1. Ranked by distance in nm of label points 7 Å out along Cα→Cβ at positions 66 and 82, which of I, II, III sits at the highest value?
2. State the single structure among I, II, III that was used to calculate helix-only ellipticity at 222 nm (-39500 (n - 2.57) for each DSSP H run of 4 or more, over all residues; to 500), giving -9000.
3. From which structure (I, II, III) was relative contact order in percent (Cα under 8 Å, 6 or more apart) calculated, if the value obtained is 9?
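Each reported figure results from applying straightforward, stated rules to the coordinates on display, with no laboratory input. Model, not experiment: these values are computed from the prediction. Cβ atoms are built from the backbone, for glycine too; each structure is taken alone.
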Structure I
Amino acid sequence: MKKIALVLFITVLFFYQSFADEGMWLPQLLQSLNEKQMKKMGMKINASDIYSISKSSLKDAIVSFGGFCTAEVISNEGLLLTNHHCGFDAIQNHSSIQNNYIRDGFWAYNKGQELTNPSLFATFIIRIDEVTNDILKGVTSNSTEIERQRIIDKNIAALKTTIKKESYQDVLIRAFFEGNKYFCFVTETYKDVRLVGAPPSSIGNFGKDTDNWMWPRHTGDFSMFRIYAGKDNKPAAYSADNVPYKPKRSLNISLDGVKENDFTMVFGFPGRTTQYLHSAAVKQIMDVLDPAKIAIREKALTVIDGFMRKDEGIKIKYAAKYASIQNAYKKWQGEVLGLRSKDAVGKKKQLEALFEKIVLAKPEMTAMYLNLLKKLEEAYAEIEPYALARDYYNEITQKIELGNVTTQLRSVVNAFEKDGEKGFINAKTGVLVSLENLFGEYDVNVDKKVFEVLMKMYVQDQKAANISPYFTTLVQNNNYEKAASAIYDQSKITSLESIKNLLNGNATDVVEAIKNDIAFKLVSDMAKTFSDNVAKKLAPLQATINSLQRLYMQAQLDVFSDKNFYPDANSTLRITYGNVKGYTPKDGAKYDFYTYLDGIMEKYKPGDYEFDVPAKIIELYKKKDFGRYGVNGKQPVCFIAANHTTGGNSGSPALDAYGNLIGLNFDRVWEGTMSDINYDPTICRNIMVDIRYVLFIVDKFAGATNIIKELKLVSKTKR
């Protein structure tokens, strides 16, 4: 028994050390879990300087930007820095053929020129508290998933009424560790956020699709916004009388740059990770689900790209949409590559073997966790065909805009069937606003071609039971082009003008006309087929997996009790830390940790969609006119480090050992995108714009010295 215990101890110790660099940590727990390690790695400040509710701390400069990215406050006048791709939708919405801010960039040289964005917001975290006992009160091991969630929802609603907060603040309660713990976030949201500056896409999206997720990278992926508040500095709806927000904290900006092995932190709102899955789940993602989604997006991207390259108007309309589709498409490709090359499934199985050894060696654990892994493996095998059908349905219907139009019109039909004429009128007003935005980024010819190629996959790549019977009547002799033409020619919901005409009538007649529209009938039948043959069978299987996964998460916390676990990302505030370092992606290849403006000029292709360079950048490069932002005659552009990041961390500040801003997180290296599932410290790197390149573009390229004057620039902090 002593020998067995010793072997287990050594194996567990090795397991802990192997994963020492990863983690997306809750900031309020840094002092108890991470501060010693962070200081050992080079941090010069205290955990209380990062998160505190009794004094100003770094958390007070970090915001959730629009709910999908991160931004940071960099001046005492509410100036925000985030990624170009995070601000892209706002930039696109202000763009036209006459004022093409995507192509040409935008700069406000005074506050009067800043542009409003009605749907954009910035949310601060005021306080974080654990509330597990309150939320799980009344939940038992015998509770079904439905009963469990009903109790939790009731407890959340009750607790929210007791949380101490200001009237203009909100409360967010989120589950962690698969629902084994809960934390409460008191938040403060500002809804007047204005566009201040953005470089042209030839800088902000340099390299576009080719360089996306890749290293070496040379992208100036940044944009600037400003938070406005009421005259009392509190959140307020947009008003011309609003004033720039006065923050509790803004970040100092370091001009020192970084060197190899320097300590770095990334502070932000990572979206979603699944680090604690069973090996069967990882194998399913790697071999089945990701490849299916990749294939569907490849077809859609090929169609959209063909239209964008021929028509400038379509390029503007579809720029954000294309980037969004392509981003996940390429990410999944890298994810599959990384999972396979690093034998993620094999590593999971090793961990599971260790887990079972420990469980079998401890009778009290055997009683709780025996056969848990086997049950998970069986559950994933059972859900696989339905999970594949789900991903096929979601990917295809979401890429065809006609499906999104139908979803909007469905709400009008539902409102009428529930509340009659009154419901119809209320729903119609909101739907027209939504459709106005949708059709502003829509071209019927593009959507028709996307429909044609994706519906062919919908039919040919699935089981017959998952295919809409109505669509099979529309496709004759497998002629998908003819079927697409028939649907788009006959439908009255393929343009905003025809929809307005359709909705302008008696409620009963309008609803009947919507329900009889060929496109509406098709999308509705696809939804019904999916609901009847996939969703109804998927739901109980998913509930079983959720229950087993929650138990497995608690089991890992119990079995590996000496390990500090971090919860999976769920769009809540986290900090990750690591060191600046290059990596070796494959045999014979080794990447350094820095890139320079020289690399931009090496990639430069005049007139190219991805690699053109503005004339002024070429001029500044030739003159070596980098101002105080260059180093030894070179202009730094990007760098990498071993910080564990994911989607949602876009726009997060990269901070040095003193908490100064040194860069802007915007991507990960392609070989390491599997870090959402399987973090590997040898190849997982995050990519950041060097803050000195941001300043160089704002100052020397754009001449926006008004912005530079707002900033607090520091130097020589590390010497």
Structure II
Amino acid sequence: MGRKTELLAPAGSLAILEAAIQAGADAVYAAGDRFGARAYAKNFTQEEMLAAIDYVHIRGKRLYLTVNTLLKGQEIRELYDYLCPLYEAGLDAVIVQDIGVMHFVRQHFPQMPIHASTQMTVTGAYGAKLLLGHGCSRIVTARELSLAEISHIYQTTGAEIESFIHGALCYCYSGQCLMSSMIGGRSGNRGRCAQPCRLPYGLQKTLQEPAPKRQGHYPLSLKDLCAIELIPELVQSGVHSFKIEGRMKQEGYVAGVTHIYRKYLDLYEKDPHGDYSVSSEDYQMLLDLGNRSGFTDGYYKKHNGRDMVTFLKPSHEKNGNGHWQSDGGPAKVGKEKINGILRISINNPLSLVLEYKGIKAEIKGATVQKAQKQPLARESVLGRMQKTGNTPFEFARLQVEMEEGSFVPAGDLNRLRREAIEKLTSLVLGPYKRKATGPLQEGDASPGREAGSWKAGIFAADGNAAPKLPRMRLFALAGTAGQYQAILGQPEAERVYLESFALKHGQLCKELKHLASQAHAKGKECYLALPHIFRMQAAGWYAANWQGISGAGADGYLIRNLEELSFLREMGVPSAQIQGDANLYTFSNEAVRGWREMSLCSYTLPVELNAKELQNLNCANGEIVLYGYQPLMLTAQCLHKNTEGCNRKEAVSYLKDRLGKLFPVKNHCEYCYNIIYNISPLSLLHQLGEVQALHPASARLSFTIESTEEIERIFAYYRQAKAGKLDKGHYLKDFTNGHFKRGVE
């Protein structure tokens, strides 16, 4: 084996962290009291986190801090004081989702390794390459990737890859879920997911028909992942770190799962060419520790499937036989073993030399006296010196070289032992310590629009400074070719985005050329909206057909992921022709700076910020969604396939919740993903004045399931709103303000 695979365990408390290390984890990941993706967990205080860093380092292990939520402007400023003491203590890495956080950490904590969270939804080599080039040292892959896709990332980029091997699975691509926040204001991207995927739903083909009961009750609830039987293939695919999910799990679960995976990872690495199999007893132990209707081996060998779904029982269950007992699992590791030599010689200072893993600490103490009455007894000295108390060490061997007739007060021996252990601890931890560059300067990561921040951050699409705030342009997104034609008839629409899934691959280049020329004849721009998910197969098709696509006359591209940004850069597309969509999150001005360094200068304003928060964001190159059914989930699973079977026919179906509300669902077969949309369209047309006051570069009307008549009606509302004559009595009957007023926690 050329490298050793890391076993990475979760820790929701210091006790669980210690249990995970003792059970065999090479590293743990944990959250402090801010900015973690499990906001309702019992996370570490700063004092506990500092103690945890020292605990793992003394044992030669590692600790990674989750800072994997989207941060608003003011929170970015608070990040420095939060991270600084942990950085100086030697924190091994931060796990991040937010491009703003990534940019901030690079600027202010340059020696801190950055791990790209699974919530960045890295699905291929293009995205991995982009992040590696901008400061990330590790890629945590999207859970949906196959072994072949992971291997391709590793072979192409050489990235240090971390992948999940056990625990809960999200129904949607991580970081691509707005369902929790739209339903109840609790953002999964902010660590507050209410788990709507664990609720009951039915699926129906039309708005009117009843949802058939035979489909089951929990079509969005996935079984827990268990990849213990795939350890050899995962290692061979290039996975460096095996990640166990579960920062909200109890100590027994974490210790038990870690112990079993440690056992089989060691067995494989000891004999990688030998027979590998998991005993039925150990597999049963994992089931007993906790499962959801059994296990699935996830997406590693299949794209999706109903065998991954719980359907009838979404709760996490454990068997009493799986309660982890210290005598039934790994032996308690306890304290670290040290060796020592104590020298006691009359008229010479006390001397204690401690040794731990090749590190030596020597301390001199008080001068040894000649005994006047009762000299020191060797047994008494040993008993006193071996009382290491609450230190991380205990003696494996203590050699005492003592001259006969010596005397030393008990306090001097205690002091010698204490100072020697303190020095040894300092020497062990010393290499991990760092020094921060200094306090955050005024104006750094500024949340507001003051000079040096927002106005200085206004850039034109080509990256050059923009001389003034532009007028707000109006663009529209078409989900079908019919909608595209309807938009072309609207004079206000200056740009039309055409969804790539509206055109079949075999006809895409030819049809795009025709549609682009139609837009140009109307004086409009035509942008191709690339797929929401751009995995290896899709990326390969676009690369093979790029000459035809780029020659079709489209004026630019709407992108939805890191893969597409990296792909277009490699294809030589100028940044002025690239528009980022809302799921390339831009929560802060620091994120604006981070994206700009990646050559993404035009972005869509985040849908989870309210109007007040958007006022503090640089909107000058931003696009705001004025109208549209918002995507709540993007998923590799297919509701149609899982309930009725796959016929590769694209259609709109409806997911019915407990309250009878219907969520439109579209299956996109060419790219094999589903989009679940909100029950009602977002509309900010009646708040057009507030929107314009943000000074965005553009606004967008997004069309998905609307008819031509509905599209014309929405444009009519826009004209009325722009003229200040919107009649709310004849406005949309069913719509939502989204988060424009309420925001998210």
Structure III
Amino acid sequence: MESIDVVIVNYNSTEHLLRCLKSLFETSDKVRLQVFVHDNASRDRVDQVTECFPDVRLTKNAANLGFARAINNALRQGASRYVLILNPDTLVHDGFFESALEYMDHNPDVGILGPKILETNGAVQGSARAFPNLLTALFGRTSLLSRAFPNNSITRGNILTARSDGITPMEVDWVSGACMLVRRRAVQEVGFLDARFFMYWEDADWCRRMWQNKWKVIYFPSVSITHYVGVSSEKNPLRSIVEFHRSIYCLFIKHADKPRSLLRPFIFWGLIYRLAFVLASQIFRRILPPDGRPSLWHYEPVQSKPIAAHKIKVLRFIARLNVGGPSIHVYLLSTGLNSNHFESVLVTGRISPQEGDMSYLFEGSTGIRPLIVQDLQREINPVRDLKAFFHILRILRQENPDIVHTHTAKAGTTGRIAVMAHNLLGRGDVHTVHTFHGHVFEGYFSPAKSLLFIMIERLLAKSTDVVIAISKTQKDDLSTRFRIAPSARIKTIPLGFDLKPFLESNALKGRFRRSLGLKEDTFLVGIIGRLVPIKHHVMFLDAAGLFLKRNPGIKVKFVLVGDGELREMLTVYCEQKGLTDHVVFCGWRRDLPEVYADLDVLALTSLNEGTPVSIIEAMAASTPVIATDAGGVLDLLGPRNGGPPSGGFTLCERGLLCKRGDAAGLADGLTYLASNRTAEMKEMARRAQSFVETSFSANRLVNDVETLYLNLMKRYSRNG
């Protein structure tokens, strides 16, 4: 008589488990069963199993180990040729063992066999499936779209049971772990279930590994069981939903090779969207049952207050307060809004180790103390990003803002998705504003990744009340070039700064040069910003080398103010190019007015920009500027006035412009500026200073944003 190991993991499903065991023993008269039940800390009298079935080997775990880990522990206890893995909420039908074992004996290349699985009403479950793809989440077995369009080609391609004639065995990608007959020799070759999957999708992963090791997976519809779906998972629905999404992401990153692995950010945020939607759906099912009357779970959503009765509460998100324009922008708005009409709360994340920190702006008597979300950071990290998402949800619940205003890509994504989930859960009616300080659609990633980020931003823009561009060029890019949102929903609000220290920087002349040991006759060229790839400092150094070769009689020094991940690489590059004696790495400095006061030229070599702060500050200090044609640079430099008869640059109204990546053009522009320290250059600098003083004041920024907030609240007050 054939001996079979039966492995069942139980979690608060003991009543169903007892019925399952009864069906097992009633249908196993021609086989010998060794049944292992591993219980994951149930609280529903699991000891009844031993009382009713003394031959069953019951193991009671002190904690919930998850499905895969408990199965693996049980697999180690048995030694039979075949193992039946079974859910406790199933009933085994007559004839199961004889037919299934006969097929396995005659087909030694089969590693896993899955039977027909029936619903309690007799309908066939979609238990044989194709490996998940990008559309699986939308057209899954029980998704809304599959229910609405049951005959669509995507669901048919995913649910392979639909292709079965109900009799003939068929090869499939994977079968449900609710019931699978497994050959132990295949387990010994392939390995146990991956315990990183707490619950869900471990069966798909196991079947994929079976195929990879030349073991077949078969759907065998001539035998069947009945499955009471979700009995265990409904005991803790919130965790079940979260683990479902976590496991499918784990499955993707485990098995996705290039080029599909490039879709990782899109998959992650797509699953976050789906998670928020499913959680909201579950909550609303409890709040409003089918009869339409509120249940005991009913939660009264926060009612919007009349605009005149309270201050407008603005919750502002930025990924990190690193050195740069976005941090200054956020500081001015957080501290500058009229306190009689607005209340500001700032939420930010962690600074990367190599970045300069501007949180010092909030020291002293600003009255604003940023809330720090430790898991909100620049890098994509699924675990930390998910923690940050839930932390932000808690902050939204606690603060109950009227408006959430997000800044920068990472905070914009996490913050806006959290607002969607918050609103869907009935917690409030929060309006969203997002400012693009730049964008990551060009110059940061490969074309495939860039396209994914564009698609994500298009989705996010649909739930955003107002999108802010910081320059006309950026608005054109967002509305026309990348089609992130319609032009009517994008408002242009230029940056604003406290420019007084730079406007008065002439009184500081000589201090920066003395700190470097330089005399007045040294031509001093500077570049200010993070040492990261998008800033393209290699172009700056290449131009320095060309300038030195072309102008051996000019005493010159090139300074890099800033720090970042490329510091070491750029230092080595200088040594390789023989530039060490001519280049100074200054690191981050707070005395920027002194720096600009002594620079003869500010250079910018970025591949992509929003509105570069360094150019605005240089213009306020009357420092000539040469920059690449990136993002909003041309909006700052003004109309092109043409150029000299030769050279790779163009004279603009308020500075010089060269092409991105064109080191020779930058060297030409530097040579022109070094040779033409004339009244013409002074007039260009005067025009630039007057322009930024008028266009980029802190008062103008604050007034523009206050007006936007008030109009936004009035609009929804009227619509409400």
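1. Working: I: 0.6; II: 1.3; III: 3.0.
That would be structure III.
2. Numbers: I: -14500; II: -9000; III: -12000.
Computing helix-only ellipticity at 222 nm (-39500 (n - 2.57) for each DSSP H run of 4 or more, over all residues; to 500) on every structure in I, II, III gives -9000 only for II.
3. Values: I: 23; II: 15; III: 9.
That value comes from structure III.
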